[in-house]
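Student: Take a look at these structures.
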Structure 1
Amino acid sequence: MTACNPQAPGVDCPRCPRLVAYRLALRRDFPDWANAPVPSFGPLGARLLVVGLAPGVRGANRTGRPFTGDYAGDLLYATLIDLGLMTGVFDRRADDGLTPIDVRITNAVRCVPPENKPTGPEQVACRPFLAAEIAAMPALRGILALGRVAHEAILRTLGQPLKAHPFAHGALHPMPGGLLLGESYHCSRYNQNTGRLTNPMFREAVTRLVEAIS
């Protein structure tokens, strides 16, 4: 097996046996998919980092780009484009020409987990990559957590107590080093279909963070 790069996992990262087995099964069944840890998308010089939970099996795991190929990406990318953080047109494929300007997108867990549910140990195993991501962004001012799991992963990565920063849609939490942590309910199909998250709610939460770090 290939060892993981200290800043980003390699295509055969061996850290999580369950995720490795799932990855290999997907490679057998869908050999034309990416089926590898999904790399971050966007410039390291961006001021905003968006952190999701994990790749979707038919979304980012298939296309090789975060939030690309699944329902959640429609709202996320449309909002980022509208706010001027990206240029181009999002088309649910990695070669659509979409260009991030001042935002980078990643996941707390880089490999697709069965049933979209990474275990606690899997989240811990992937945390060094999130820490390296944050450390590698010299102009970083704000981090947007999509959902509670991403919120808690960011806090643990930054060494902050969870109780001092409870998850709440639209909240802003000052972090060490002048960082600002913003958060939204995850823009999943379930949250949108049930009305837990609406387009205006999501745009308002993202806008609030973007304006605060401008």
Structure 2
Amino acid sequence: MAIECLSYSYSLNCVEWSLLPPATEEMITQTAGLKGRFQGDPSYEYEPPEKKGEENERIYEEEGIPMIKEEIRLVTTIDQIDKAVGMIPRGAFIKTPIGPVHENRNFEGLSLTEAKKLNSYFHFTEPVNLKNRTLLEKADLDPSIDFLDSLEHDIPKGSWSIQLERGGSLVILRSLLWPGLTFYHIPRTKQYGYIYLGTGEKNIDLPFML
């Protein structure tokens, strides 16, 4: 399945912007284990997380692992957030019989009834749970629009909050796993989107809080 890749930029003054490189497996491996809040300086350098095991410690000492810049950590954090909580309403994108995915020009928004259901929203990334579902479970799915993972199957259960605002004319979803992620959709319209205003820290204690 081909999903269009997005580009990201950052700014220190909201006037000048710098383009971030796409996340790579090497970057993700390098930054795994880094904790704490960001410093706000893309050139700030973190010490690599400690490597466990005698062999890894020997390599670490002899070869010397380079410091990790905050810019790289920002890249991988954005990648984590997008993969975990980046989403779209059901039907906003369609998959053609030959594979490519593109925006559905006929999408007119979810009805108010649909907009209140968690299964009306999909993760906008390569599906994982969908591949593990049985043929019986897939029988009622429309392959042209139900080709992504639904939020209703997210673990832990209860990691999303759905609220109706402005008398039901606006639906808001908030992630409890990544505090600061807010998605909005105006039912019966094409208007939807999400924004993240947070510290870049995942709430790893959520399973014990629910």
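Coordinate-derived values only; no laboratory data. Because the structure is predicted, anything quoted here is derived from the model rather than measured. Cβ atoms are built from the backbone, for glycine too; each structure is taken alone.
Student: Given a value of 113 for volume of the Cα convex hull per residue in Å³, point me to the structure among 1, 2 it was derived from.
Tutor: It must be structure 1, since only it matches.
Student: Now, a different point. One of 1, 2 was used to compute helix-only ellipticity at 222 nm (-39500 (n - 2.57) for each DSSP H run of 4 or more, over all residues; to 500), and the answer was -10500. Which one was it? Each step should come with its number before you reach the end.
Tutor: Working: 1: -10500; 2: -5500.
Value -10500 for helix-only ellipticity at 222 nm (-39500 (n - 2.57) for each DSSP H run of 4 or more, over all residues; to 500) corresponds to 1 out of 1, 2.
Student: I would also like to ask the following. Taking mean count of other Cβ atoms within 10 Å over residues 101-108 from the coordinates of each of 1, 2, which one would give 23.0? Let's see the in-between values first.
Tutor: Working: 1: 23.0; 2: 12.9.
Of the options listed, only 1 reproduces it.
Student: Assign the value 18, calculated as relative contact order in percent (Cα under 8 Å, 6 or more apart), to the correct structure from 1, 2.
Tutor: Computed on structure 2.
Student: Moving on. Determine which structure produced the value 0.85 for FRET efficiency 1/(1 + (r/R0)^6) of positions 29 and 189 (r between Cβ atoms, R0 = 30 Å, to 0.05), calculated from the coordinates; the candidates are 1, 2. Walk me through the numbers on the way to the answer.
Tutor: Values: 1: 0.85; 2: 0.10.
Only one of 1, 2 returns 0.85 for FRET efficiency 1/(1 + (r/R0)^6) of positions 29 and 189 (r between Cβ atoms, R0 = 30 Å, to 0.05), namely 1.
Student: Let me ask something else about it. Quick check for you: by mean count of other Cβ atoms within 10 Å over residues 13-20, which of 1, 2 is greatest?
Tutor: Values: 1: 17.9; 2: 9.4.
Once mean count of other Cβ atoms within 10 Å over residues 13-20 is tallied for 1, 2, the winner is 1.
Student: Now a separate question. If FRET efficiency 1/(1 + (r/R0)^6) of positions 21 and 37 (r between Cβ atoms, R0 = 25 Å, to 0.05) computes to 0.65, which of 1, 2 did it come from? Please report the intermediate quantities before stating the final value.
Tutor: Details: 1: 0.95; 2: 0.65.
Computed on structure 2.
Student: Right, something else. Computing mean count of other Cβ atoms within 10 Å over residues 141-148 for each of 1, 2, which one ends up highest? All intermediate terms of the calculation are to be shown ahead of the outcome.
Tutor: Details: 1: 23.9; 2: 15.5.
Between 1, 2, the highest calculated value is found for 1.
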